[in-house]
Structure I
Amino acid sequence: MSIFAKINHHQRSHEKQQHSIEKQPYRRLDDLPVFIQTYIQHIRSLGYSHGTIQRYIYDFLDFFHFVERQSGEESFRAKDSTLSDFSQLNQQGIENYVHYLAMELENEAKTINRKLSALQSLFHYLMKQYHLKENPVQVVTRPKVKKREPVYLSIEEMKAVMALTLNDEGLTLRQKKYHRLLALRDLTAITLLVRTGLRVSELASLKRSQLHIDRKEIQVLGKGNKQRTIPLTEEVLDVIQHYIQSLPDTIQPKQDNTLLVGFDFRTMTYTHSISVSALQKMIQRLFERAKKVIPSLQNRTITAHKLRHSFATALIRNGVNVLTLQQLLGHESVATTQVYAHVDYEAKIKAIQSW
């Protein structure tokens, strides 16, 4: 057997695989069977993000909770499941799982389809790696997802929200103290979200080295470790530079630090990074304030992700085509971006009616 043939047949030890996974720990990974832990190792090597992999783990655990319920065995443990037993799952079993998700847990169609996709991807891997004969998930009819148009803010509303980050009106004395320290960071965060279409997770992990002031652009590492470049206006660059210069010298982000600093409210000190959850909470607090002072926002459900929708909608209204928008948003498929085409269609209707 040649050396290349030996490479084809080489099997990595479970210990090595487990060691590799442990370098970046995932919650409750050890509660899953070994063959699924091996699958997690596989998708990690393909560049899946930490958040996506953690979501897969939770989805698999949800499935095994269903199995435990159906089995009626109190001693059942997901991690003890063998590949031989798992491979006996068929179409009917998957359909029973879909019924459980829809009727008992009342999961939305989008959530059910995501959980099915995790299982289908797992079976696809097992068929290639362990020669399972079929993928029972592939033949199951999936629930239909209702098409919903994206909720977005107008340009005027976005400007009003950005202006609110610098306004301390309505804040308590304690909140005003925090506001003085974080207003420019918060303005930078909101400005980048509405002027670049970044995902909140992308913004939280954006490093100073990814900002290129001389070229007026940022390089973003998106889903699947795919890189994209987004141009910045002079106005956005001014906001960023003003924010950096306002920070104490010891906390100003270096090349390896994240652009946005965090804040420890217990010690009243800055930190060199901000978590996704802290960023989301800051944005949600800002939206709650905005609802009280911006009449058009009072009865609307607004989340951090809506700022991404708002960016996309504004660009479409300004004549940007869907393919360019796809590249700016980092969508893998143009079909995902197509949801914003309704804005372009509305503009066409107005043009015809005004003729």
Structure II
Amino acid sequence: MKLSFRWYGLDDPVTLEKIRQIPGMKGIITAIYDVPIGEIWPMDKIIALKKEVEKHNLELIAIESVPVHEDIKLGLSTRDKYIKNYKETIKNLGKAGIGIVTYNFMPVFDWTRSSIDNKMEDGSINLIYEHKKVLEMDPVKGELDLPGWATNYEQKQLKELLQKYEDLSEEGLWRNLEYFLKSVVPVAEKSDVKLAIHPDDPPWSIFGLPRIVTNKQNLKRLVNIIDSPSNGLAICTGSLGSDPNNNMSEIIEYFSKKDRLNFLHFRNVKHDKNKNFYEVAHLSSEGSLDMYSILKSAVDGGFDGPIRPDHGRMIWGEEGRAGYGLFDRALGATYINGLLEAIFKN
């Protein structure tokens, strides 16, 4: 496996200089953030990004993410234009030698939480999801404020977009995902690029929107749309693992053995049976997931792709992007190192 770290570009206070000092760190996961969704990523920007990473003796190992335009998810008549642009971006990334591209198919909202600044008993700050509170929120009124999507739409735009989804069922979303994959996967294959879809977070419907990348059964349906290593998964243990019905060790071993696990996000959550969960430190003892078993399942399944410590708490007075500070994610990376050493020595 290749230990890697999410980096948000030159404006990220978690700099490449700091990331490279984490023991065992090999790769960087990042994206181009100043190209509008649906437009082609220019080759010069891709090369500049790659060179910046390599200056610090790190490898640009995966892109997270190339966003999918909402018109594609909705299946609108304009989707072919955006799919064509998506394919050109994949070609450019392949030419640059970047072999993994992450994306998601969540309508409108990316990962969703009820609070991004919850203070825990030990004084650390974490992200939490309280299902009842989310049900009571109206995102159109700005009652849900999260990094990543909150500033993407004006109030009127968001209302109109949500209205467009009112008549789209889960099966309709599946049809639109299939249309997208059948267009882009052949291009990814020719470009030596592996696509990796991120699960829905949380893995159930919110605000009346359909969500389909939610469990083992649906992941199997997805990879069977086109049987190719280029049609793979970016499994996030914290996303799928927030649902107690998802056995993460079983899921990861299954898709590793099928060579469809292209990228692994490694984090722990503490959940209950009422769709509430807290993001916690990576240690198994801190949450509901057996992180040793999960990682051993990946090893036993033959997974050798990139793994990154995902969302961390804010600890030791650190301030920054919610979930993406340095300290707790660096602790997560060292935990991964320790688990892997124990697994391989046993």
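Bear in mind these aren't lab numbers, they're just calculated from the coordinates by the rules spelled out. Keep in mind the model is a prediction, meaning the values are calculated, not measured.
State the single structure among I, II that was used to calculate helix-only ellipticity at 222 nm (-39500 (n - 2.57) for each DSSP H run of 4 or more, over all residues; to 500), giving -17000.
Here the read-out was taken from I.
For which of I, II does Cα extents along the principal axes in Å, for residues 136-215 alone, calculated from the coordinates, equal 44, 26, 24?
Working through the options, I get structure II.
State the single structure among I, II that was used to calculate Cα extents along the principal axes in Å, for residues 88-199 alone, giving 49, 41, 25.
Among I, II, the structure yielding 49, 41, 25 for Cα extents along the principal axes in Å, for residues 88-199 alone is II.
Comparing I, II, where is relative contact order in percent (Cα under 8 Å, 6 or more apart) highest?
II
For the read-out semi-axes √(5λ) of the Cα gyration tensor in Å, a value of 27, 25, 21 was computed from one structure; give its label from I, II.
II
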